[in-house]
1. Out of 1, 2, which one gives 20.0 for mean count of other Cβ atoms within 10 Å over residues 19-26 as computed from the coordinates?
2. Where is distance in nm of label points 7 Å out along Cα→Cβ at positions 435 and 531 largest, in which of 1, 2?
3. Of structures 1, 2, which gives -10500 when helix-only ellipticity at 222 nm (-39500 (n - 2.57) for each DSSP H run of 4 or more, over all residues; to 500) is computed from the coordinates?
4. Upon calculation of Cα Rg over 2.2 N^0.38 Å from the atomic coordinates, which of the structures 1, 2 produces 1.30?
5. For structures 1, 2, which has the highest computed value of volume of the Cα convex hull per residue in Å³, for residues 187-258 alone?
6. Which structure, out of 1, 2, was relative contact order in percent (Cα under 8 Å, 6 or more apart) calculated from, if the result is 10?
7. Could you figure out which one of 1, 2 the value 308 for volume of the Cα convex hull per residue in Å³, for residues 235-474 alone was computed from?
8. To test your reading of the models, identify which of 1, 2 gives 185 for volume of the Cα convex hull per residue in Å³, for residues 243-370 alone when calculated.
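A short reminder: the numbers here are calculations on the coordinates, not readings from a lab. Remember, it's a predicted structure, so these values are computed and weren't measured experimentally. Cβ atoms are built from the backbone, for glycine too; each structure is taken alone.
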Structure 1
Amino acid sequence: MSGTEGWSLEIIHAVRKYALQNAVEYDGEGKAGSVLGRLLSEMQELRPKAKELRGLVQLHVDEANKVASEEGVEAVRKILQETNPEALHREKQKKRTGLPELPNSIEGEVTLRFAPNPNGPLTLGHSRGVVINSELAEINGGRVVLRFDDTDTRVKPPEPSAYSQIEEEFEWISGRKADIVIRASDRMPVYLEYAEKMISEGFGYVCRCTAQKFKSLRDSKEECPCRANEIGMNLEHWKMMVGGSIPEGGAVVRVKTSLNLPNPALRDWPALRIQHTPHPLVGEKYKVWPLLDFQSAIEDRLQGVTHIVRGKDLMDSTRKQTILYGHFGWEYPETLYWGRVKVLEFGGFSTSGMKLEISEGKYTGWDDPRLPTISALRKRGFSSEAIRDFWLELGLTQKDISVPMQSIEAKNSSTIDPISERRSFVREPNGLILEIPEAIENYVPNISVPKHPDGTVAGAREWEIASGEIVMEESDVELANIRLKGFADVKIHEGVAEVISIERTDRRTIAHWLPVEITREAVLEIPEGDEIIRVSGVIENIDLAEGMVVQLERVGFAKIGEIPSSGAIVMSWLHG
């Protein structure tokens, strides 16, 4: 068989075994990267020869898949039974819904990256990148680089407090720390060095044209006059840029490309520009800053990034960076894409837009419950598990979709319901006198209410009915004949709730209520669009703690805020 020359029979047999095994597990759609990863896991001495092995692996993967296609997966299984029966008993790795197998990946050698701009903390949209990249790294025994792309000092200047907050939020969402943390602004000498190398080797040049003039030439596929300048002149202009003697807008460094590329945006694309605006961390030290496509490409290479997962709107970035890699003689990482996900309730929020509206006083801060930020969702009581489950189920589809916040709320509800204690919250309470005639049988002046109806939270709430005063919601009082939940059937008349029977006598409506002795004033804050609706009432004041998430009977989940020594407790609405 061609392609097997130079390899020992032991290696060939091992490759064939894993190729057959992979074809069985994935219904005739085996992947070379997975096979290679298994091979190198067994025969670690072959790791230095991983690239050379790819041809042999692909050969056997194609053969196994062909047998499955033409004769069925059972035919592959039969071959494996005859040659390597032990390989049939490998427990297939649990598949993460929606996540594909990384192409050309080697287990233990995968590096991914999450690269936010620290012009603010993380949003719900950012969390997708955290979840997908960290999960793919976990599956493949790889690592994740957290890189702060903070080289834009003017349009999206970094927020100093965002760096540590993003690190902490990354860990909260993913359940793991990033393996490497990088601030691009700390790496400026490296980017400037590669820019000078690019100019020195002739595939980069300094362009002094105005943006309007260059666009006109680019769109007509004509060369910029600066493109023909000698390397020496380009280096002189480069030194002037770095030295600060050329004003903003006076020059850019461009990457040479074919001027016949179909997409004008790719033709001689800009790699570095002049920005004299001070950086909040490094001050005025640098006058030239890389644009994201250049900085990201260089850093991906230096950190050994093997796979990039990004939005399909960044396909042009992939094309630009592939051209740059070609100039340097590098191999570009494997790239996967996802489509745009719009959460209906939040529309088109951007970090820059939220930052502006916070500064204008429209929102109280990044954790304002009306915002789609991670800090806001955490403050309201969302779990990181729910956010992870949401994105993993959605996966890497390239289809643009819109989803309601209810999709995430449903994930959160299933996560927190078993661990959330119940409490009663009576909205707009109406006071009543509880009257218990002497003839009523089985009456006891206290009630034991479980903390969770399913017993998943141990213990009970003990209600004592001492003064005979209770509170109910006005809408329940108007029903006149009701059952006080867990206690008695009553008849309401002129502010008195007369007990008719402790035992249930009919199918009358069940109402929530509270003895006055165990109530505490409370306010439930509910974000609704640009407004926060405040609902006043009283809450069951038993074993409450700041920060605990409870399910308010007949209302929904809420998080207990600060518990002052006097006055109302403020609760944050989570969801129904």
Structure 2
Amino acid sequence: MIKLFKNFEKKDIGIIILVIGFVVFSVFLDLRMPEYMSDITVLVQTEDSTMKEILTSGAHMMICAIGSLICTVCVGYLTSLLSARFTRSLRRKIFKKVEDFGIAEIKKFSTSSLITRTTNDVTQIEMLISMGLQMLVKAPVMAVWALMKILGKSKELSLVTGTGVIIIVLTNLFIISRVSPRFARIQKLTDKLNGATRENLTGIRVVHAFGAEDFMQERFGKVNEEITNTHLTIQKTFALMDPIMNFVMHFQHLGIYTVGAYLIIQSGMIEKITTFSNMVVFSSYGLQVIMSFLMLTMIFMVLPRAQVSAKRINEVLESEIMIQDGNFMGETEEKGTVSFKNVSFKYPDSEEYLLKNINFEVKKGETIAFIGSTGSGKSTLINLVPRLYDVTDGEVLVDGVNVKEYNIKALNNKIGYVPQTAVMFTGTIEENVAYGDNGKEKPSKKKIKEAIEVAQGTEFVEKMPEKEESHIARGGTNVSGGQKQRLSIARAIARDPEIYIFDDSFSALDYATDAKLRKELKKYTKNATTMIVAQRIGTIMHADKIVVLDKGECVGIGTHKELLKNCEIYKEIALSQLSEEELNNA
């Protein structure tokens, strides 16, 4: 919690000091009122007192009440401002940190958990600041100050007040010990609930297609019931506080008046006035003490969960980024070359290597393709170039420089990357194609049209109501898989990069469109390096080099014709897709 609050800015520290000042002054005013009440009590019973003196004390009480009200309003405004400013800054830092995460870090936390930490967990901190700061300062100051004012006046009445305080403290300790572990569980269950909901919404078409509604409801219901039961246990525990507080409050009043009445009976005439005055003061201050502990109880309802949330947020903010940014800004004489030298790779949480001793080089203007069975490591290999992962052993060179030395932004500016799953963002077609920053000027409308044309998207874009200005829904749900893939390819083309990376990016295209696209792409990218992962022989057979992978090892490298003669695995893949005659005539 303390680590998290180090994120307060200098302006925020000033606001906190101001809040503390207002709270202390408000407590001072609140605790002055019983003293004026005591004065009025004495004046009423004193023969020589005048109405003016009584009204003066009453006016002082009114001024204290109005002053306390103004302080409370100011504190409420300042704490709301402070909590909003702090959580805005906190969300920004979490989002920026997550943007720097690699795939390994995303997998470590999970998407649903990161969403919960950015939203629900931050909200718990906001509630603590907006509700808790005032109470956290006011409650102890008021309790200690009130006790100091009454402890020396009457041992008997002090004992009654002290007994009430002890009961409340013990009750609070019991409640905290019961609920604190459950708050940690609630946040983890919220992650699960978020994950179950997200999975159901993301895969809603598959859920409907396979009639799995009951299964998903049951799956969601288990998590939902578990989190509900945990909440009920917490609320039932907190429900003990209200009756205990009321019991202590009323019996303290009763105890003070009972003991006070006994003391008055035992006192002489002059002492009776003082004893009665003390009884009124004890009653008022006793109420202030009980209210202080009631405020502390409200804090204890928020604090344990906020502590858990703070810990979860700190886990994200303090998480070590595995892929560290380099200093090299990418200006080299050599352009468009990619080299793998003795590259081996395994996932951080795995003991076995997924890629083993991979070596190849591709130069500017060349096309290199990767093929192999499912799970052979094709996509993982190609993802090492833009540093979605870092190699475990060996090195990957771009333009003769190890990718680990590059500034990540400078490295990405050299690359046009098209992932396996085409990703579309909410906006227009033009915005999606011109997406991102590649260190150059934004692509012009002419460049965007040209990129769409090369990607064979002109036909369907021209048919849309507003052409390039047509709306794309979140996730591209209003366009087909093939259309999304072509727009994703157009996005890479519009960047005009040195190196194109196509990670199985032609799979949703029919053979005719695939052939046209590759033909136009070859012309357009003749001065750039192209790296293609594909399952179809037809997509890669005209590549300058083809790398054949099997169980993470390179079992063949060469042209299509060379591999047909020298690589049995490549030949098997080729014959499973095309006839021998088609292969020989290719």
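1. On the way: 1: 24.6; 2: 20.0.
Only structure 2 yields this read-out.
2. 1
3. Details: 1: -10500; 2: -21500.
Here the read-out was taken from 1.
4. Details: 1: 1.30; 2: 1.46.
Source structure: 1.
5. Values: 1: 92; 2: 82.
Structure 1 gives the largest value of volume of the Cα convex hull per residue in Å³, for residues 187-258 alone among 1, 2.
6. Working: 1: 10; 2: 14.
Going through each structure in turn, the value belongs to 1.
7. On the way: 1: 237; 2: 308.
Label of the source structure: 2.
8. Working: 1: 185; 2: 251.
Answer for the origin of the read-out: 1.
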